[in-house]
Structure I
Amino acid sequence: MSATGNTPWHGEAPARAVLEAPDIARMLTRIAHEIVERAKGADDVVLLGIPTRGVFLARRLADKLAEITGRKVPVGSLDITMYRDDLRLGPPRTLARTDIPGDGIDGRLVVLVDDVLFSGRTIRAALDAMNDLGRPRAVQLAVLVDRGHRELPIRADYVGKNIPTSLRETVKVQLAENDDRDCVLLGDPPAPAAVRDE
């Protein structure tokens, strides 16, 4: 698919790339600078990515923070599977790995990192999971895309891009570590099923 082309995805209507690799790199650099500015450095910062793509984004942010500050920033992953409020609604989910940096999160500034902020339910689950692991001094949220339509009172502290969407549109972040390409795809709502006369 070209940067301006459309591609079908998961049997749905065509999706178009609204952000490409250079856009994502710029957004992560900006977010890293914003974290350093708000935290007055990165000495106290721990990044926790929400699997799957949030973990890759957290690692990239850690690299950017190291470039800016000259210090290695601890990065880990936080599996939220057992804290989700929709476990009983769908097929069984595979557990991911929770990996907390060696110094833990107690008394630290934890920045949760995810790819897309939508209803807020994933972040609520992440906050519940984190409460079982320690007591941070503060928790902030960094997301690559905020698509709106919140169901809970949750707001990101750092946003790569606000992309207004309809409830039926789909937003898919692809990252080279998992998808062989960096881009954000916006999918049109699926066409209504054809009505058959019987």
Structure II
Amino acid sequence: MPNFVARWRVEQPWGHIQAGLQTIHYALNDGMFLNKQYQGYGGAISGNFFTWGKDNFTWSAGGGDGLGDGISNNIGVATNFGGALTGQAVNATDSRSTFSTNRALYDASVLAKTIFSWGAKAGYQHWWTPTLRSTIDFSVNHSDVPAFIGAAGRAAVNKELSLAHANLIWSPVAFVDVGVEGAWGHRVVVSNLKGDAWTLQSSLKFRF
């Protein structure tokens, strides 16, 4: 089944507003005894508003069930396929697993579920001078990933991811950008382990 996307957009001198809807079809089929179908859906709204001068404010929000890569850093369907099932301690890569010895029993134990997720972001760009500008932004993504994905998955898959950036960019001439940017990220995985990351980078860009 194909995916479907619908979009509506309004452009005005003050900026724009855009809204969209999307449906996504998933199939979990191993060519043996497993054949499950899932339908994902979701929507988003975004906009960009000019404030004063060349300054502008941008924002977006979206969400849905099984929306997949319709939201950044997201997956549409969670499954325990490939893991240790039927009460065994070994996963599907081990020849002792019922994945190899009793595929019908293994496939009957497979669980899968579409993931409800949402995301939002906002950013502001300010022009200090005609050649010097800054942008700050913040974004957050959240996914209700089920715990049956297994211990390894629970320790690796994001439940919530937050990001923030702030930069200063100088354009001495129209085709050159020199900039520095700081970024912060906060991660929470399904098992509720948390971590933070900080980065500082600079760049020199020529446009042709």
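General observations
- Given -8000 for helix-only ellipticity at 222 nm (-39500 (n - 2.57) for each DSSP H run of 4 or more, over all residues; to 500), calculated: source structure among I, II: I
- Ranking I, II by distance in nm of label points 7 Å out along Cα→Cβ at positions 50 and 82, the structure that comes out highest: II
- Here the criterion is mean count of other Cβ atoms within 10 Å over residues 42-49, and among I, II the highest value is seen for I.
- Rg/Rh (Cα atoms, Kirkwood Rh) - structure with the largest value, from I, II: II
- Comparing relative contact order in percent (Cα under 8 Å, 6 or more apart) across structures I, II, the highest figure comes from I.
- When distance in nm of label points 7 Å out along Cα→Cβ at positions 26 and 170 is computed for each of I, II, the one that comes out at 4.9 is II.
Just so you know, all these numbers are worked out from the coordinates, no wet-lab data involved. What you see is a predicted model, and the numbers here were worked out from it, not measured in a lab. Cβ atoms are built from the backbone, for glycine too; each structure is taken alone.
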